[in-house]
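Next up: some structures, all given as structure tokens.
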Structure P
Amino acid sequence: MLHVVTVLLGTVPMLANVMALCIFVIQIFAVVGVQLWAGQLRNRCFLGEDIPTKYNVSLSPYYMTEYEEKLPFICSRDGKSGMQHCQDVPPFHNNGTTCSLAAHQYSSAVNGVVSTGAGASVNACVNWNIFYNVCRPGDHNPYMGAISFDNFAYSWITIFQVVTLEGWAEIMFYTMDAYSWWSVVFFVFVT
């Protein structure tokens, strides 16, 4: 028994060396992450006009998917070659119907029925999502702010999460959406 304890205590310096190396590598990647993606994961598609006031409707200030912040729509700002842009926002859905009307038809679509002009009527709704056309930083990062490259501490936590392979694919896709598909190279090196 004494021999086992002695062997285990003898491995502590070696484990400390491995731990120090891991911390050093995570710090290097965290610094690179801050330099590349500081503020990028906050990008959301905001309303380009004052639509809620103009048409007296209640809309979110920025586009949210049906899963809201659990699966955010992160856009790429002008000048970046990210994978998602505000023109990629899917059409608005209302009660299972894909909306296709323009906003100027809103007054006739309030009751959900629009005249086609030939005496017939169709169920329709206004596609409000086309007005989410301005990509700019919002207030929140994904996962209630837990995934972030905005500062060194959050970047360190995010890189640690990637190293542990817990949710690393989502983080990679978020950075690809906001910045560039070249982000995959960074995550290949980290993992």
Structure Q
Amino acid sequence: EDQKVTAIYDYVEERLVKPGEEHWEETKMQAKVTAFTLLTVREHLVWTHLIASNDATREKTIHLPPSHPIRRLLAVFTYRATEVNVEAFDSLVPNTSLLHRSVALTYKAMEKVFDMSYTESIAYQPFPERVEKLNPALKKLAEEGKFPYATDGLAYFEVVKAFVGEWLDKAGDAAVDKQATAV
């Protein structure tokens, strides 16, 4: 009820470890490192920078003229994206990079994390669908207002959706120019 961690499942040892039990401290560290790696590598670096940001930058440049309302909207969110993403890739992805040295994984294991990040990407899944697919325990926490990832994420999704909708409404027919958006 107070949202303290009551147990962590150690997937390597295939056991549930509770506070005060043998290996609790090691299991906590393993969970923290795993969460850090997945959030940093998968969700931030790969999904945000290397997939969504790169795709948005490339597609708006190739398919939309500079004055197109959607390109103008995306420009705000992709300003300098190419430079940022190249720098991120160069400093975080190669063997012995900053990221590789900051996690306790071999580079071969890091490559597996990168590959899994691409193959299992949900970068384009609307946030409400992500929340809907949460396991029942997390959904229950979200419904009780105890899982900010879901509750705040849904609120933010609605803000962005309203903002984009208003932008497109103001753009009118220019936002649905058939020739400019044909792929």
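Nothing in this text is a laboratory measurement; each read-out follows from the coordinates by a stated rule. What you are looking at is a predicted structure, and each value in this text was computed from that prediction instead of being measured. Cβ atoms are built from the backbone, for glycine too; each structure is taken alone.
The table for this structure:
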quantity	calculated
Computed 30 for relative contact order in percent (Cα under 8 Å, 6 or more apart) - originating structure among P, Q	P
Winner on distance in nm of label points 7 Å out along Cα→Cβ at positions 31 and 103 once structures P, Q are ranked, highest first	P
Structure from which 1.11 was derived, Rg/Rh (Cα atoms, Kirkwood Rh), for residues 23-94 alone, options P, Q	P
Origin of the value -17500, where helix-only ellipticity at 222 nm (-39500 (n - 2.57) for each DSSP H run of 4 or more, over all residues; to 500) was derived from one of P, Q	Q
When mean count of other Cβ atoms within 10 Å over residues 47-54 is computed for each of P, Q, the largest belongs to	Q
For 8, 24, 31, 23, 10, 4, 0 (P(r) over Cα pairs in 10 Å bins from 0, in percent, calculated) the corresponding structure among P, Q	Q
